[in-house]
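The following blocks contain the structures, represented as structure tokens.
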Structure 1
Amino acid sequence: MSIDDAYVELGLAPGATDAEVKQAWRRMVSRWHPDRNASAEAAALIQRINGAYERIRLATLAPVDDADEAPATEPAATEGRVVRRRVRLSIEEAVQGATRDLRGRLVDPCLPCDGRGVLGEPQPCPSCRGSGRQRQDWWLTWPATDKACEDCQGSGQRQTSCPTCDGAGQQTWRYRCSVRLPAGLRQGDMLMADGGGRHRGGFDGRLELRIELAPHPLFQWSDDGTLRCQLPVDGFAWLAQQWIEVPAPTGLQQMRLRRGRLVYRLPGQGLPLARGSAERGDYLVTVEPTFPSHPDAEQQALLERLAAIADAHPEKALQAWRQRLQAWERGRRVGR
């Protein structure tokens, strides 16, 4: 709703004084409030009236001179209040971006009563005629006495409680707005977003979001965009250089094991290097080969067979060692 539309909604010309705005507001609320008007359109009209009054109030509290504005590096948020929230993201959301549905409650002064909880000016209490005291008659010969008026609590005045806020002087209402969080957000980043407008279920103003990255059960991350994961692998699969599945922010990926290698670098599979950037850091996977501490009978038989095959076809280092050992043994026998 534009500022001109807001004035029209209240039946005023643009630039009306604050007193004129309040007077028009109270008059229309008195007419269309659902507690006093049972028509089907009353609820919708009171929302529009509320929105118009709030729009004018915010505009007059924080006027903006467009001619003096400096160029913005980000789209300007709707003028109005600032709601600060913390948003916690998973590593997957930080890599791919996310859309969050944010909900909350806001408290405002009640507009019809200006936050006072009562309508209009105080009037003399009809029960005590403004004296604040009531005469208490006794039976027989006891003299009459005065007591504080129960209707006005001794003040001598009566005021009409505001039906909109039930005399509380403030109104609590809920907002809901959808926010798109770009890829590449990091711990401690600040993000500004539009409140969405009260007429669309949000609020007139902006969201100031502080980003937190939640601890992850599998991944660790660094400020340079490097992602790390440490995982156990079957030692025999490692020796056999088999393909395994490793977790990544976008899902499981295939990776081939290499004998003798424990750290594997997957380029471009880490965190985005900057907010909204398509370029990503590297993903370092550290494997921990594990072997059975208590092999069963079948595993033991296979191990013995493998050992026999290896003994028949030894590696060069093992073969050289055996030759040195045999030469040493021959020399030892000759020296006896």
Structure 2
Amino acid sequence: METIEYPFWAWITFFTIVLTALAVDLGIVNRSAHVPTKREVFTWSAIWVWLALSFNLFVYWMINTHFANHSLALIKTQEYLTGYLIELSLSVDNLFVFLLIFSYFKVPKKYQHRVLFWGIMGALIMRMIMIFAGAELVERFHWLIHVFGAFLLYTAIKMLKDEDEEFHPEKSFLISFLQRFVRISKHYEGERFFTTIDGKRTGTLLLLVLMVIEISDLIFAVDSIPAIFGVTTDRFVIYTSNIFAILGLRTFFFLLANIVDKFHYLKYGLSFVLGFIGVKMLLPLLAEILIWTNLTDGWIRQFLHDFLDKKYNSQIITISLSIVALTLLVSVIASLMFPPLGSEDEESRK
């Protein structure tokens, strides 16, 4: 997987776009706490998707002009889009968990947006640490790619075999731990994260919710980040696509939170995607074993050598993007066309 040194201004451009959009969202549009209207949610969902896709065009333009390499620019844009789709789809489960957390803590709807988007600040830092550390480890110890591949295969099989695991906040060790060791009040103080009690600075209940959301997001990243390493180890591509997907998803929360359970075939699509990427990460190991054991000869042996030399890299990335996008699309369409048994009866009772 080819990585390149991006110019410093590329990083500046990315952070300028993200922080400016967040400043407008938090500082102007949502300066006063309120429940987002459908128009606001649709508008901001469209804005974040547009920014994500526009930034992909920026990646193409930057590489094509700065490095004068058209083919590399195409590869990187495909890697970016694949990473974006993977993170977006694997993070759908987050929506349901966020909904349960908000419900458990009885967070007023007008404060939920504030929690989700201040959480972005923590995600910007934590994702950078995880992605850069992971990419560094993979480059130093390439065999870790095979470990990640095996882990993704295990996750894919587990996703198929297990019934949907319910998240019970009241039984969560994380919440018990935070409540025991972090000074938190038992009440909300409007939209504030901190208050003063007995002369001591104390976190409000909203701060506890924010911390739980942040740590939950970090736990979910354990699946998604190794999956993206199956596409590329390019830190810039992984990080930027990852952050844009998170930003979009947290806006989608207000659209999808109450209907996410309708996408009942999505878990099968995600399982297939994880399995596909896991196999893709293990194929180089299989090729090396076949060559080392002299089990192949002729054109097959030459093909395996070319595969290990990454001569088919652009074709593989195109195939990966196509499979990921098509699988997710089919999963969503199938879920909408064939609702779960009994769901129509429930709707009619309502």
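Every read-out reported here was derived from the displayed coordinates using simple, explicitly stated rules and does not represent laboratory data. Please read all numbers here as calculations on a predicted model, not as lab measurements. Cβ atoms are built from the backbone, for glycine too; each structure is taken alone.
When mean count of other Cβ atoms within 10 Å over residues 6-13 is calculated for each of 1, 2, the greatest value falls to 1. Here helix-only ellipticity at 222 nm (-39500 (n - 2.57) for each DSSP H run of 4 or more, over all residues; to 500) has been calculated and equals -8000, so which of 1, 2 was it run on? Here the read-out was taken from 1.
Looking at structures 1, 2, which one was FRET efficiency 1/(1 + (r/R0)^6) of positions 22 and 182 (r between Cβ atoms, R0 = 25 Å, to 0.05) calculated from, given that it came out as 0.50? Value 0.50 for FRET efficiency 1/(1 + (r/R0)^6) of positions 22 and 182 (r between Cβ atoms, R0 = 25 Å, to 0.05) corresponds to 2 out of 1, 2. For the read-out Cα extents along the principal axes in Å, a value of 77, 52, 41 was computed from one structure; give its label from 1, 2. Matching structure: 2. Starting from the value 15: which structure in 1, 2 was relative contact order in percent (Cα under 8 Å, 6 or more apart) calculated from? Label of the originating structure: 1. For the set 1, 2, ranking by distance in nm of label points 7 Å out along Cα→Cβ at positions 254 and 318 places 2 highest.
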